[in-house]
1. Identify which of structures I, II gives the largest calculated value of Cα Rg over 2.2 N^0.38 Å, for residues 273-376 alone.
2. helix-only ellipticity at 222 nm (-39500 (n - 2.57) for each DSSP H run of 4 or more, over all residues; to 500) computed as -10500: which structure among I, II?
3. Ranked by FRET efficiency 1/(1 + (r/R0)^6) of positions 337 and 457 (r between Cβ atoms, R0 = 30 Å, to 0.05), which of I, II sits at the highest value?
4. Determine which structure produced the value 22.9 for Kirkwood radius over Cα pairs in Å, calculated from the coordinates; the candidates are I, II.
Structure I
Amino acid sequence: MPNTALTSFTYWTAELKYKKVKKSHNRSSMQKKLKILLVVLVFFSVFNCQAQDTLSIGNLLTIQQCVDIAIKNNLLVRTSETTMQSSKVLLNQSKDYLLPYINAQGNQGTGFGRNLNPYTYTYVDQQIVTGSYVLYSNLTLFSGLQILNSIKQYSYAYDASKMDLQQQKDNITLSVILAYLQVLGSRDLLIISREQADVDAKQLRRLEILNDAGSLLLLSDLSNLKGQYAGDQVNIATAVNNLETAKINLFQLLNIPYKKDLQYESIPVGPELPVYAASSDSIYQTALLTLPIIKSADLRIKSSRKALQATRGQYFPTLSFYGSLNTSYSNAATINIPGTAIQVPTTDYVTVGGTNYNVITKQQNFTTQNISFGDQFKNNRFTAVGLQLTVPILNSLRARNNVKQAKINLRIAENNANATRLTLQQNVELALQNMISSFSQYKSYQDQVLAFAESFRTTEIRFNEGVINSDIYVLAKNNIDRANISLAQAKYNYIFRIKILDYYQGRLALQ
């Protein structure tokens with residue numbers, strides 16, 4: 001890619017310059033120039049990132065490019081994508097509740113004064129360091145189907161968020177198409193204005209030649225044509241401004257810097273636009289099956305129903321399997337190690353032959369030694385497994401209130417879905433009526449253009465022959481000019497209305 005090559009070349013140039021600076025200057029100068037190079041690199045990187053969308057357009061901008069760029073840069077689309085990712089995280093978390101809990105806990109402390117020796121269970125007056133360590137696991141076996149219903153709840157919510165994202169993409173697509181058609185319509189009006197000015201310019205030159213030759217019968221004819229041509233220039237200036245405004249509005253939807261000199265691909269439109277044959281009921285029924293906003297509303301109802309079922313599961317007992325591994329440590333733990341046996345005289349004696357002899361006995365010596373941490377950790381292990389049943393009896397009526405709130409949320413979702421359907425039906429009916437009205441205007445302006453065109457043709461011939469004056473010519477010229485402009489506006493207005501109805505039926509074509 002050009003941006004990647006430019007960045008690589010810039011880094012390579014910066015590295016060479018940095019080596020030269022390192023050899024020829026001191027350390028402070030080197031750091032200063034390195035900072036300058038880094039600033040330049042950052043500037044090029046930011047500039048390349050900002051200009052990437054604009055440079056990829058080229059000189060010809062198509063409606064497909066506009067839609068792609070707008071979807072990529074639109075903030076509402078990005079927000080919907082973020083919301084969808086959040087819904088995905090919640091769905092994954094609801095599935096993860098099927099996994100067991102595994103926790104480790106350790107306690108380490110020091111006691112002062114009179115303490116209980118945990119090994120001899122006698123009180124000693126010394127400083128004792130103790131520790132206990134637990135590895136605990138718990139697996140829910142049954143909890144009123146709360147986990148399974150929660151998985152379905154967040155699954156529906158995730159699907160609804162995907163529909164919301166698609167709806168945002170469809171909305172921006174429709175807005176871009178309408179803005180693009182507005183550009184094309186403004187461009188056609190500018191062409192018509194210039195063609196109208198060219199016709200008046202030819203007549204003005206003809207009258208000026210006649211005036212210079214002294215053959216002009218009425219000087220007012222020349223003045224009228226000059227005023228008419230000046231009005232044409234005003235119309236051209238207005239059309240240019242309208243075109244530039246339409247372009248700026250389009251680029252604002254794209255969220256990229258405005259480029260004035262771009263060309264716009266024309267959309268093929270036949271000389272005769274067909275009538276849009278559809279009823280409001282058929283369009284509405286199709287919209288119910290295709291529009292993402294309707295699917296999203298229905299999915300949120302399903303999600304709320306599963307949330308209600310999951311909340312009702314709080315009324316049921318919870319059965320879980322648990323297991324734990326425990327051990328402990330104390331610095332008071334000691335062990336007696338046997339040493340060498342010695343002979344020790346006692347106070348007892350025996351008399352042998354009238355002589356008393358002291359009795360000597362063997363005594364085992366022991367050496368007291370602290371038990372190491374590792375040995376205690378291994379020797380004091382204790383394992384426990386079992387089943388735990390938790391029966392909810394009274395929990396501040398929390399379960400009942402949660403169920404009530406879940407029912408309210410379900411009614412809200414149902415009301416939103418009904419309101420969405422009602423709004424859709426009203427919008428379809430209004431859009432269809434606007435389409436019918438715009439088509440009627442389009443056909444009327446077609447007839448008007450044909451009539452005024454024939455009138456202007458004959459009037460122009462008579463004016464060129466000097467049979468009529470400029471007042472009649474200007475009037476006929478203004479009539480055909482207004483008719484042509486009205487027809488162009490009616491044509492694109494009718495196309496706008498068709499695109500809106502196509503949008504409701506899920507067949508929003510870019511051509």
Structure II
Amino acid sequence: MRPRVIRRLVVVVFLLVAVGGACHVDDGIGSMSRTGETLLEPFEPAALEWEECGGKECATLVVPMDHASPNGPTIEVALARIRAAVEPRIGMLVLNPGGPGGSGIEMLEWMGHWLADPAFLGRFDLVGFDPRGVGRSTLVGCIDDLDDEIAVLEPGDGLALVMADAEERVADCLERSGDLVHHVGTNAVARDIDMIRRAMGEEQISYLGYSYGTRLGAVYAALFGDRVRAMVLDGPVDPTERVSRPSRAQADGFEASWSAFAEACDAEPACPLNAIGGPEHAFSSAVAVVSAAPVPAGERRLTNGEFYLGVAAALYSPLSWPMLGEGLKEIVVEGTGTVLQDLGDVLVGRRDDGSYDGSMDALFLVDCADDPERPPPGEVFDATMAIADTLAHFGPAYAGSVGCYPLPAAVDPLHVGPVELAVPALVVYLEGDPATPPAWAEALADVLGDAVVVSSDAEGHGAYMANSWCLTGPVTDYLVDLVVPVDGWSCVESD
């Protein structure tokens with residue numbers, strides 16, 4: 001089977017956001033259909049039965065597959081919580097790590113210990129969940145094995161090949177996932193969150209969402225504003241971005257982050273790339289190697305596409321920059337690609353046993369479920385090619401998308417609009433974020449209306465408890481004590 005051409009650089013697609021006019025009214029829980037017709041039997045979530053699961057408590061919530069048809073088929077949403085560590089308890093804090101396709105349960109496993117510290121968010125019940133289609137919830141699926149399948153366009157490849165790959169992939173999605181393909185959009189996930197709230201007996205939620213999680217939070221605020229106590233949207237996405245209308249904003253963000261890495265490497269004598277001509281020479285040399293043929297990576301091989309994936313993955317945080325240096329040097333000097341293979345594996349959800357978690361399938365289907373447009377595939381293809389031609393480093397990986405082709409039109413496209421909140425939402429960004437550029441913060445705040453924006457000069461994707469220290473205090477004070485910073489406040493990270 002020929003390698004599939006993944007639509008663009010996978011990490012770029014990972015964060016694309018779609019927007020469209022919502023067709024539903026009221027609270028979306030099933031009391032009204034998307035046409036406004038009153039439904040006689042709204043869906044009532046059952047009480048949750050919690051069980052201990054590795055230092056957490058886990059439960060499963062049954063929800064309608066289609067919230068507009070509450071008497072129809074149901075699916076399961078898996079969730080977990082860490083109870084408040086100290087009194088007085090504030091309430092529940094819902095977490096989302098991004099994606100689409102990220103697991104909130106896994107987020108609790110690797111971040112919950114820090115968040116639950118009494119000095120930070122220990123007065124909350126921390127609640128993570130796997131959105132519909134993801135992780136331990138009812139799954140969507142398209143591709144079983146991504147090993148050696150991530151490719152970039154080769155000379156001579158064109159629209160016909162990309163369309164054929166897209167048709168094969170969508171056929172697999174529909175065969176394996178059935179009707180759930182049409183009901184994994186962000187509107188539906190936001191309604192699931194409110195069912196979690198109801199099943200837990202809470203009047204309101206607080207919310208902390210990263211990256212795609214800012215899209216999800218914005219939708220929840222638009223649908224259920226009176227049920228929001230506080231909301232942090234960290235690494236915000238622009239609600240005018242969509243899969244079907246490629247823009248260069250994200251591509252430019254990764255180019256800028258590469259430049260920041262290269263500058264830091266040039267200034268650091270210990271950077272391993274300085275021994276082989278510097279970062280720019282190392283990059284071009286590595287590209288030449290992997291373009292000629294895949295290179296060994298343990299028992300696997302690193303393809304050209306996986307090379308770009310690994311480089312982009314390392315740019316998510318300055319903490320990964322040393323690995324990027326080692327990975328490029330490994331390819332140039334040793335002719336192997338284990339470091340960049342490992343970095344890329346994290347983004348595509350490869351497990352230790354060689355299986356994949358399905359997050360890439362969810363990413364594709366959620367983005368398309370949110371996107372109201374289905375332009376001709378050639379139009380999308382030409383747009384990505386035009387952008388790719390202007391990119392100094394990531395052009396080959398960005399080219400070749402056909403958007404959501406040949407998926408049918410979205411049944412419930414994304415709803416983001418002005419919100420009315422008791423406490424304004426807090427939009428947080430980093431000036432050096434490669435994946436969600438700073439301009440997207442203002443774009444999201446403008447759509448929400450009731451929001452304040454704060455920032456740091458740090459590099460990396462995601463601020464709170466991640467790539468920024470100077471934002472930790474203001475964000476914690478906002479969530480715990482509802483102290484709203486001055487709109488436009490910014491800070492400088494100490495060296």
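Bear in mind these aren't lab numbers, they're just calculated from the coordinates by the rules spelled out. On a predicted model such as this, the values are computed, not experimentally measured, just so you know. Cβ atoms are built from the backbone, for glycine too; each structure is taken alone.
1. Numbers: I: 3.55; II: 1.22.
Evaluating Cα Rg over 2.2 N^0.38 Å, for residues 273-376 alone on every structure, the highest lands on I.
2. II
3. Working: I: 0.00; II: 0.35.
If we compare FRET efficiency 1/(1 + (r/R0)^6) of positions 337 and 457 (r between Cβ atoms, R0 = 30 Å, to 0.05) over I, II, the biggest value is for II.
4. Working: I: 33.8; II: 22.9.
Only structure II yields this read-out.
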